[in-house]
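Every read-out reported here was derived from the displayed coordinates using simple, explicitly stated rules and does not represent laboratory data. The model shown is predicted, which means the values in this text are computed figures rather than measured ones. Cβ atoms are built from the backbone, for glycine too; each structure is taken alone.
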Structure 1
Amino acid sequence: MVDELKLADEQGRLAALHRYEVLDSAEEEPFDRITKLVQLVLDVPIAVVSLVDADRQWFKSCVGIAVPGTPRNEAFCDYTIRTREPMNIPDATLDSRFAENPLVTGALHIRSYLGVPLSTPDGYNIGSLCAIDTRPREFTAEQTAVLTSFASLVVDELELRRIAQTDHLTGAATRRGFALELDKEIARTRRSGRTSSLVLLDVDHFKSVNDTYGHPVGDSVLRNLAGCVKMLLREGDVFGRIGGEEFGILLPGADVAEAFECAERIREAVAEKPLVQEPELSATISLGVSAQSLRMTSDEWMFGADGALYEAKRTGRNRTCIA
C-alpha cells in the first residue's frame with residue numbers, strides 16, 4: 001500500500017530525484033558502461049539511462065541517441081515510472097499510447113521498447129533504464145531479467161555518487177560531506193567549548209554567466225573560484241560545495257571577527273583578477289558569516305549564514321554580512 005502511494009506522490013518523487021543532484025551533470029563512465037552493456041547484451045541500437053524531471057526526461061547516459069533528452073509528454077519512460085514492473089512494448093505503432101508519438105513517427109523511428117523503473121531505496125521511481133529498437137520485437141523474460149539487474153546497478157551508482165564526499169568539478173567537499181563536517185565540529189564544540197564560524201558564499205549573477213557564455217565557461221568560473229578560495233584557507237578549514245554556485249567554509253576555532261576577515265580576504269581576492277582568461281571574465285561573490293553557539297544544530301548554523309548571505313545580496317552584492 002505504501003509503495004502504491006509513492007507511485008502517486010509526484011512531489012516526493014521529484015524530491016527524491018533532486019536529492020541526487022545529477023540532472024544536467026557531465027557524462028560519467030560508470031553509467032556509460034552500463035548503457036553500452038545493455039546495447040551489446042540485448043542487441044539494441046539504443047540504450048538510455050533516463051531521469052524524469054517535472055517537465056522533461058533527461059538522459060544521464062545514452063547510446064544511439066544524439067539529443068540530451070525530450071519533453072516529458074513524449075517520454076515512454078513517463079509510463080514506466082508509474083508502475084513497479086518493467087514495461088515491454090513489442091510494436092509502438094500498435095500501442096494507442098505511442099502510435100502518434102513524435103519519437104515513433106519521427107526520426108528516431110522507435111518501434112519496440114523495454115524499460116525498467118529506477119527505484120530509489122525509499123521507493124520512488126525517478127526514471128528508467130531502457131532498451132529501444134527500431135524494429136518490432138518481443139523482449140524475452142530473460143532479457144527483461146538482465147535489464148532489471150542492470151537497472152539495479154544504475155541505482156547503486158546514483159547512491160554512490162550521492163554519498164561521495166568530493167565534488168567532481170571543484171574538488172570541494174560535497175554538500176553531504178560538508179554537512180558531516182559541520183556535525184563533527186558541533187560535537188567538538190560541545191566537548192571543548194571552542195568557538196567556530198561558518199561562511200557561505202555565492203557567485204553574483206552566475207546565471208547570466210551560463211546564459212551568456214555557456215555551461216563550460218560557468219564550470220571554469222566555479223573551478224577557478226574554488227582554487228582561489230582554497231589557497232586562502234588554513235590547514236584544517238573545510239571547503240564545500242553546497243549546490244550550484246554556492247559554497248561553504250567551515251573555520252574551526254575562528255570567532256566571528258576572524259571569520260569576517262577571512263571572508264573579506266576571499267572576496268577581495270576573487271574580485272581582483274579574472275577567473276577565466278578566454279573569454280576574460282571576472283566575477284564577484286557575496287558572503288554570509290555565522291558564528292556557532294553551543295545549542296546550535298547544523299541546520300540552524302547553515303540557516304544563519306544563509307540569512308546573512310541573502311542580506312549581502314539584497315544590499316548590493318560583492319560584500320560580506322554577519323548573521
Structure 2
Amino acid sequence: MGGFLDLDFLSAFYLMRFVGLAVFTLMITYAISISPQLGWALVAIAMLPASLYGRSVISADGSALAAAIVVAAVWLRQITSPQPRIPWYLSGWMTLSALTKPTNLAFVLLGLGIPVSRISGRLGAMIVAMLPAICVALLWTYLSGADTAAWRMVEITGQPPVSFDPVVKLAYWFDHPLHFPAAVSASFQGNFVELWRQMIGVLGMFDTVLPTWVYLTLTVLLAASLVTQQTIEVRARTWIALVAAITAVGYVFAVYLVCYLSFTPLDADVVWGVQGRYFVPLLPLLAVVVACISHRVPDERIRAALGISVAVLSGIASIVAILAADWKI
C-alpha cells in the first residue's frame with residue numbers, strides 16, 4: 001500500500017500504525033455492541049495503557065487483544081441468544097484470533113460451552129467452532145517453521161541455537177517432566193507485582209513507567225467496572241463462568257509453555273521472556289466470570305463513570321509518561 005501511495009518508509013510506518021489503531025478499535029467497538037451488559041467492562045479493558053499502546057504501535061498485542069475481546073463477546077452472545085449459523089461465525093473469529101498469537105489458540109476452549117445446536121448435536125457444534133482454528137494454527141506454525149525469533153536469545157545468552165529449539169525442549173521436558181512446572185512456579189515467586197504493572201501498562205521497552213498511584217487507581221477502577229451481571233438463569237451462568245475460567249487457565253498455560261519452549265535455556269530455573277502485557281487478553285474472560293457470579297451490580301451510570309474514568313486516566317497518564325520518557329518534558 002505504501003508503494004501504491006508512493007510513501008517513504010516513515011510515512012508508510014505511521015500509516016500502518018494508524019490503520020492498525022482504527023481496525024482494532026472497530027473490532028472492539030463491534031464486540032461492545034453485541035454484548036451490551038459487558039460494554040463498560042470491555043471499554044475499561046480496551047482503554048488500559050497497555051491496551052492503548054498495543055493498538056498504537058506495530059505489534060501483535062493489539063490484534064491479539066481485539067480478537068480475544070470479539071471471540072469472548074461472540075461466544076457469550078451465542079449462549080445467550082443461540083442461532084443456527086453462530087458456530088461457523090464463532091469459528092471464523094476463533095481462527096482469526098489463533099493467527100494473531102500462538103497463545104490465543106487457547107480461546108478455542110470456549111467451544112466447550114457451546115449449547116446444543118438445532119442443526120447438529122453439541123459435539124458437532126464444538127467441532128465446527130474449534131477444529132478450523134486448531135488446524136489453521138498448526139498449519140501456520142508448520143509453514144512458518146515455528147519461528148519465534150529465538151536468534152535474539154542466542155545473541156543475548158551466547159548459548160547454542162539448540163538450547164532454544166522447541167523440539168529439543170519438548171524432548172527435554174519429557175525426560176524431566178517436573179522441570180517445566182518447577183520453572184513456572186519459580187517464575188511466579190517475586191515477579192507477580194511486576195507482571196501486574198506490565199499488564200496495566202509499562203510502555204515502550206520497559207522504560208516508560210507510570211506513577212504507582214496510577215497503577216493502583218486503574219486496578220481499583222478496572223476491578224469495579226468488571227462487576228456487571230448476565231441476565232440468564234443461574235445454571236447457565238455457572239457453566240459459562242466455568243468454561244471461561246478453564247479457558248483462562250489454558251491461556252496462562254499457553255503463555256508459559258510458549259516462553260518455555262522458545263526463550264528459556266535448558267539449564268534455566270525459571271521461564272524466561274514472560275511479560276505482563278501477554279496477559280491482557282485474559283481480562284475479557286475475567287469480565288465474563290465476574291459477570292456470571294455477580295448478584296448485586298452498580299447502576300448503569302456508575303459503570304459508565306468507571307469505564308470513562310479508566311479511559312481518561314489511562315490516556316492522560318500514558319501521554320504524560322511518554323512525553324517524560326521520550327521528550328524529557
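For which of the structures 1, 2 does the calculation of distance in nm of label points 7 Å out along Cα→Cβ at positions 57 and 289 return 2.8? The partial results should precede the final answer.
Working: 1: 5.1; 2: 2.8.
Corresponding structure: 2.
Comparing distance in nm of label points 7 Å out along Cα→Cβ at positions 137 and 169 across 1, 2, which is largest? Let's see the in-between values first.
Details: 1: 3.8; 2: 1.6.
Structure 1 comes out on top.
If helix-only ellipticity at 222 nm (-39500 (n - 2.57) for each DSSP H run of 4 or more, over all residues; to 500) is calculated from each of 1, 2, which structure is the one that comes out at -22000?
Details: 1: -13500; 2: -22000.
Traced to structure 2.
log10 I(q)/I(0) by the Debye sum over Cα atoms at q = 0.16, 0.26 Å⁻¹, for residues 241-296 alone computed as -0.56, -0.97: which structure among 1, 2? Intermediate values should be presented prior to the final figure.
On the way: 1: -0.61, -1.13; 2: -0.56, -0.97.
Considering all the candidates, the number was obtained from 2.
By the measure FRET efficiency 1/(1 + (r/R0)^6) of positions 49 and 217 (r between Cβ atoms, R0 = 25 Å, to 0.05), tell me the structure among 1, 2 with the highest figure. Each step should come with its number before you reach the end.
Working: 1: 0.40; 2: 1.00.
Once FRET efficiency 1/(1 + (r/R0)^6) of positions 49 and 217 (r between Cβ atoms, R0 = 25 Å, to 0.05) is tallied for 1, 2, the winner is 2.
Please state which of the structures 1, 2 yields 0.45 when FRET efficiency 1/(1 + (r/R0)^6) of positions 177 and 201 (r between Cβ atoms, R0 = 35 Å, to 0.05) is computed from it. Before the final figure, lay out each step's value.
Numbers: 1: 1.00; 2: 0.45.
Derived from the structure labelled 2.
When you work out relative contact order in percent (Cα under 8 Å, 6 or more apart) for each of the structures 1, 2, which one comes out largest? Spell out each step's value before the answer.
On the way: 1: 13; 2: 25.
Going through 1, 2 one by one, relative contact order in percent (Cα under 8 Å, 6 or more apart) peaks for structure 2.
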